[in-house]
Structure 1
Amino acid sequence: MCGIFCVFSESSLNVTDKLSKIFQEFNLNISRRGPNHSRIEICNNEDKIFLFASSVLWLQGNKLTKQPIIENDHILLYNGDIFNDENEDRRNVTGDTKLFLEYFKNEESLCSLFTVNGPFAFICLDKNKSVLHFGRDKYGRRSLLLGKSKEGDLILTSVAKRTANYKFIELPSLGLFSLDVKTQSLTLKPWHSQNNDLFLKIKEVETFLCQKITVEKAISDSPLFRNFTQPTEKELLIFQSLDNSLRGTDVLSYAFSSKKFCEDVQELKKRLENSIKRRITGQPQFCQDCIKDQMNCNHANVGVLFSGGVDCAVIALLAHKFVPMDKPIDLLNVAFSKYDFNTPDRTTGLQTLRELEKLCPERKWKFVEINVVDEELNKEREMRIANLIYPLNTILDDSLGCALWFASRGKSDGYTSSCRILLVGTGADELFGGYSRHRSVFKNQSWEGLHNVLRTDWENLPYRNLGRDDRVVSDNGRQLRTPYLDEEVAQFVQSLNCWEKTLPAKDDSGPKFLLRGLAFHLQLKNAAVLKKRALQFGSRIANSKESAHHISPRL
């Protein structure tokens with residue numbers, strides 16, 4: 001994980017000083033993202049002066065790879081992970097930064113970025129062709145902001161700040177942007193051809209830059225989501241035969257009488273295990289406190305954002321298989337209150353902790369109670385968090401951004417988490433149908449309506465909150481990793497019909513039915529039937545009287 005930053009301007013007297021001054025305004029936020037190394041490189045190309053800066057969090061390879069990386073007339077800034085299995089041996093030895101640079105050899109290999117399994121954001125200058133490439137992965141899991149100064153200087157950065165001197169937007173996760181340094185013409189090679197909001201998002205960038213973008217042929221014509229077909233009576237047999245008197249785990253137990261459901265649970269388990277393995281193994285076995293001196297330790301270097309719900313419970317239990325037994329797993333549970341921190345997420349978190357302790361008595365589970373009072377919330381929001389949420393500004397951004405920042409800080413009375421990787425359940429609701437609107441749409445429009453809203457949710461995922469989440473968590477020197485958004489997990493779940501992964505007409509065991517089936521199979525029988533509760537309400541940071549999509553006066 002890294003902080004990446006690039007700014008460039010016309011070559012002139014004192015331009016280097018000007019660019020350095022611009023960078024210094026953002027340097028503190030950039031450096032917090034990568035506490036293990038930082039560096040600046042300045043170069044010129046086509047009468048333009050470029051400043052590249054990076055901070056590095058060392059998470060892959062036998063040794064840290066310093067950035068910016070300069071090789072074969074390319075200058076690369078890269079924040080991401082390559083999780084493709086065929087690269088595992090090389091990744092564990094050299095890390096993945098140099099692997100990523102290989103994609104910039106030619107046009108064909110550049111298009112192969114579409115096949116990368118893993119999150120990334122990048123900025124790469126091809127000095128020979130005088131082209132600046134930049135972009136984000138197709139799910140938008142890493143932050144990259146596009147900005148400009150009052151003087152018109154273009155800025156690309158992982159994180160910015162609220163200031164009158166600069167304006168920023170989140171670069172939409174549309175594909176590969178390429179800027180001709182000499183002519184300043186901008187082209188886009190989209191990841192997909194079938195995204196409904198593609199041209200709307202392109203228009204947002206064009207309006208911000210006040211220039212036209214040339215859109216080339218999309219890299220992939222494959223559909224983002226399977227087409228809808230009406231279910232047959234046989235396909236709905238399990239759904240229709242569920243007795244209304246069945247509740248909770250009885251519903252899940254009955255579902256396992258279906259061979260297809262059993263096979264789907266096993267396939268989901270296999271793919272999710274592989275996803276979590278890729279996101280845990282291969283990292284240096286030093287915690288956040290001991291990595292500076294590279295001292296072997298038995299402190300936690302993996303944590304889970306932990307409400308006790310089914311999403312995080314499954315992640316925690318599967319992570320147990322891949323974390324060395326001499327290291328604890330930190331379960332980070334955040335609560336906001338003036339007086340009483342016995343929030344809904346604290347209650348369910350402790351319930352699921354007891355399940356994990358019973359199932360894995362040999363593992364040390366460190367339940368970290370993160371209690372935040374209003375005074376501290378207001379102070380940190382004003383000083384740090386609002387800048388990390390920027391350029392987003394809604395009530396929902398405010399509550400979720402603050403909750404994630406305090407949770408990822410991992411600070412409780414007498415203990416601060418030493419983990420460097422934080423696993424979260426992001427994406428589970430979009431994949432498995434976990435939102436209340438899914439139940440509402442199904443009630444009014446049946447399976448086709450549910451299919452359509454799930455497709456819309458998935459297509460909108462890259463434009464929603466993943467960049468914000470990356471910024472707030474990375475500010476604490478930890479990397480956010482999202483096992484449910486692994487390409488192979490998503491590919492399998494999207495291959496299923498909606499009635500094979502969610503039963504929205506049932507009670508609390510119905511939404512995310514397939515994932516709850518996996519939890520039940522893993523013996524997480526209490527977590528398998530816990531009611532879905534959003535982080536902002538489970539931690540009690542949100543005010544239910546405020547509209548989530550209104551602009552927050554606190555930002």
Structure 2
Amino acid sequence: MLQDPVSQVQTIDQNHLEQTLQTSFGLSQFRIGQKEIITGILSGKDVLAVLPTGGGKSLCFQFPAVYANKLVIVISPLIALMKDQVMSLQRKGIPSGCLYSGQTDAEKRQIFQDIEKGGTYLLYLSPERVQKEGFQRWIQNRAIALFAIDEAHCVSQWGHDFREEYSQLEILKRLRPDIPVLALTASATPTVLADISINLKLKSPERRVHGFYRSNLYYQVEFCADEEAKAALLMQSIQQTPEGRIIIYCGTRKVTEELAGQLQRRLDKVGYYHAGLSTAERTETQESYERGDLRILVATNAFGMGIDQPDVRLVVHYQMPATIDSLYQEMGRAGRDGLDSTCLMLYSKKDKGLQTYFITSSEAPKEIKNARWRNLDALVNYAEGGECRHAEILTYYKDAQRIERCGHCDTCLPQSERKVVRPVAALKAPAKTKTRSKVSKTTVDMDGLVFDDAQEARFQLLKKWRKEKAKELDVPAFVVFGDLTLKHLAVQNPQSLDELKNVHGIGEAKLAKFGWDIMAELGQ
């Protein structure tokens with residue numbers, strides 16, 4: 001018999017919350033956002049929650065099981081992650097188990113017998129198991145506190161890791177509309193969150209977006225004219241990181257193996273990881289990395305989900321990923337212990353070409369491809385942007401916290417000790433140099449554009465306008481325009497909307513949205 005949704009709501013005792021946190025989980029206080037998420041769940045509401053890697057997502061669904069003294073069902077895509085969380089809970093004395101292929105019938109029976117005893121239990125399972133008819137019948141009359149869907153971005157076709165089996169999880173709300181659903185992810189834009197809510201049939205969910213500000217991370221993007229410059233910067237970053245682990249992300253399996261081979265000839269404890277390796281090879285590599293037998297791991301985006309090494313001091317994107325979501329999630333592997341770490345993206349025009357190839361060769365529907373083009377443009381503009389990188393990330397994700405300047409990115413603090421210093425060999429693109437001429441002072445920019453005083457003044461004027469417009473729209477500055485577009489505007493100084501169409505980075509949509517504003521700023 002289904003419970004009335006109102007019966008799910010219970011009086012929340014704040015003292016009991018704190019006591020449960022300390023006695024059951026050994027924690028002295030909640031992390032940012034956790035208490036608000038948990039309170040919403042315990043009030044019987046559906047909750048959409050975004051907590052970045054290392055933000056304490058698992059507590060948000062583990063805590064309600066203990067507090068409500070009921071069953072919580074957790075849907076997770078990774079068997080290894082499920083096993084790790086169950087082992088951790090059992091060490092704390094919290095009843096839990098997971099169902100996965102390869103278990104014996106006796107092991108499965110024991111889990112269901114333990115659940116039948118009633119009270120607190122966390123049951124982890126895959127999204128595929130939810131579709132089994134027997135399981136659907138089983139949950140009909142259970143006393144369940146919560147359905148938790150981890151890695152919920154997999155539900156959305158606009159997410160960076162869409163999975164067909166996740167799209168069918170709306171069955172939970174149809175079978176048990178009385179049970180609150182918590183959809184959790186480490187990174188999701190407002191568009192992805194809206195799609196998750198629709199696909200899971202959530203009812204007026206609370207949105208909780210917290211914790212994207214990682215004050216211990218130094219964000220840096222370096223433009224590389226060629227592979228030689230990129231390799232030099234990579235070696236420099238490794239030399240500047242003598243302690244802790246290092247992850248180097250690449251865009252393809254081929255580059256991953258080639259780069260790992262080059263590093264292995266010069267350095268010790270280097271390995272590589274990608275989806276083309278056998279399950280046994282991937283497991284051995286991951287375990288070697290966790291043990292410390294490997295210090296430097298070169299990997300594709302197949303390495304990441306469920307990884308929780310506290311002392312990753314350096315994350316390098318040797319090739320640009322496809323989206324800001326991917327970039328942020330992978331940078332989030334750094335500094336999980338709260339200590340200072342550096343996140344470096346090496347950006348080249350060739351990398352954009354690789355991502356362009358992936359999109360054009362895809363057989364995805366047109367609307368999906370269009371979304372991928374927008375995601376790629378946003379990432380390129382972020383790379384070429386000139387505003388505080390942490391502030392831009394917080395605005396991009398609509399985090400509850402906002403800042404003007406972080407003081408620890410390459411824009412705010414270019415002289416930081418944590419910044420990877422560009423070696424002489426990597427100075428392929430011309431550094432900013434100033435030369436005197438009879439007419440006026442000129443500056444050769446990193447993008448190869450030559451500025452005179454008037455053009456520099458226009459560039460600064462446009463940067464100020466962009467910042468104000470971004471604030472007005474509550475979007476990152478790079479969503480309005482990247483720095484490179486502003487530089488071209490400053491140099492070309494278009495005199496009409498028709499001339500604006502020929503400026504780098506201005507298509508029909510941007511022209512319609514910002515064209516007259518730009519003309520006004522340029523005094524036309």
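FYI, it's all coordinate maths here, none of it is from the lab. Predicted model, so just to flag it, every value in this text is computed and none were measured. Cβ atoms are built from the backbone, for glycine too; each structure is taken alone.
Summary table
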{"item": "Entry that produces 18.4 once mean count of other Cβ atoms within 10 Å over residues 184-191 is calculated, selected from 1, 2", "result": "1"}
{"item": "For 2.3 (distance in nm of label points 7 Å out along Cα→Cβ at positions 24 and 336, calculated) the corresponding structure among 1, 2", "result": "2"}
{"item": "Structure from which -12500 was derived, helix-only ellipticity at 222 nm (-39500 (n - 2.57) for each DSSP H run of 4 or more, over all residues; to 500), options 1, 2", "result": "2"}
{"item": "Value 12.9, calculated as mean count of other Cβ atoms within 10 Å over residues 208-215, assigned to which of 1, 2", "result": "1"}
{"item": "Comparison of 1, 2 - label where mean projected area of the Cα convex hull in nm², for residues 240-287 alone is highest", "result": "1"}
{"item": "Cα extents along the principal axes in Å, for residues 56-103 alone from the coordinates reads 28, 21, 15; which among 1, 2", "result": "1"}
